[in-house]
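Throughout, read-outs are computed from the coordinates displayed, never taken from laboratory work. Model, not experiment: these values are computed from the prediction. Cβ atoms are built from the backbone, for glycine too; each structure is taken alone.
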Structure 1
């Protein structure tokens, strides 16, 4: 199939069907379904969440490019790499890091490391936000329109990176960060008129709350064994 044909099929302007006057594209539908499955499996501590996530990030990359959420677009490259790393870390841990299923066990961050990661997140947001705000002037041929919500989008991007590293290492705190990120992302995607993806992130808010409680429970159970 020609590249132009693939671009047309996976265009956000290519309506697959309409629901209550909302036009649904194929790319948004598939990205929503794969994203939902991947996050739910993560909350359930299922290692195959990382494999489903690979399909999701490829679709999300192209969708975010089309709606000018450039920091989110760049984030998908990071997610593609970390999905591979995450699968390996969870599936093949070192012997002293393994749980009863011989997979990586859940742990917590030290106060020092949590503070360090929070500081990195704030600094990263300011730097990426400033870069994103000026991206259409730096590379006007590639980015013809200005970035939408440069600092808000940058915050969700940077903190998603922080949370992903925590998730790779199965840190309980990852889900609390995801909770904040998902609330902001829900608003952002709704305003940018990818409403199904916004609904997906509203579901992610619920899953993140569940994940925080579920992983805390499993962590405490490990500590008593």
Structure 2
């Protein structure tokens, strides 16, 4: 790619890895942007390229300084730890809603892909990228079949908890009680959009006051 006198061979290889990481981060980020998810193109590219750069440098240092007993895996472990902080920053929790869990997991996998590229595992990194690109089509397919299960929180007066549980049991809705506060009880519900509509309608028909919110990923 470059004359050896300008750029050493080992760095030429690293430059190729960074270019590959850039385009893979671009593809992942484009898909996230197109799906309307946070942490889009720029974020994914930065994480993928940064992880590839650090992984490539750590491996090269282990090669040229073997007497110092460098351990590339330690630096790579620090990459994963750092991405954990970034992922935590995109998870938003309010009283009845959690957003960003899947986005945080995607960032974590993008970092892993960058490490894979920096370490020379190109085929595995490309396959992992394809798995990320399949997330939304799989979710859409499950939704079209009515099989996609979402998570909801239900906050109702404690005295009406038994009536709500009865409705959930009659509709074969999975749930568990989380907490009680100020005369209210909070349930976490796992069900499909179709069943939650039926459940909401029955709550309204029986005049059970409630606050039902979806926990988004």
Task: Rg and Dmax of the Cα atoms in Å from the coordinates reads 23.7, 81; which among 1, 2 - done: 2
Open item on the list: I have 0.6 for distance in nm of label points 7 Å out along Cα→Cβ at positions 113 and 129, calculated from one of the structures 1, 2. Which structure is it?
Closed with: 2
TODO: Of the structures 1, 2, report the one carrying the highest value of distance in nm of label points 7 Å out along Cα→Cβ at positions 145 and 169.
DONE: 1
TODO: Using the calculated result 5.0 for distance in nm of label points 7 Å out along Cα→Cβ at positions 41 and 185, pick out the matching structure from 1, 2.
DONE: 2
TODO: Consider the structures 1, 2: one of them gives -20500 for helix-only ellipticity at 222 nm (-39500 (n - 2.57) for each DSSP H run of 4 or more, over all residues; to 500) as calculated from the coordinates. Say which.
DONE: 2
TODO: Kindly point out which one of 1, 2 the value 17.7, 53 was derived from, the read-out being Rg and Dmax of the Cα atoms in Å, for residues 49-152 alone.
DONE: 1
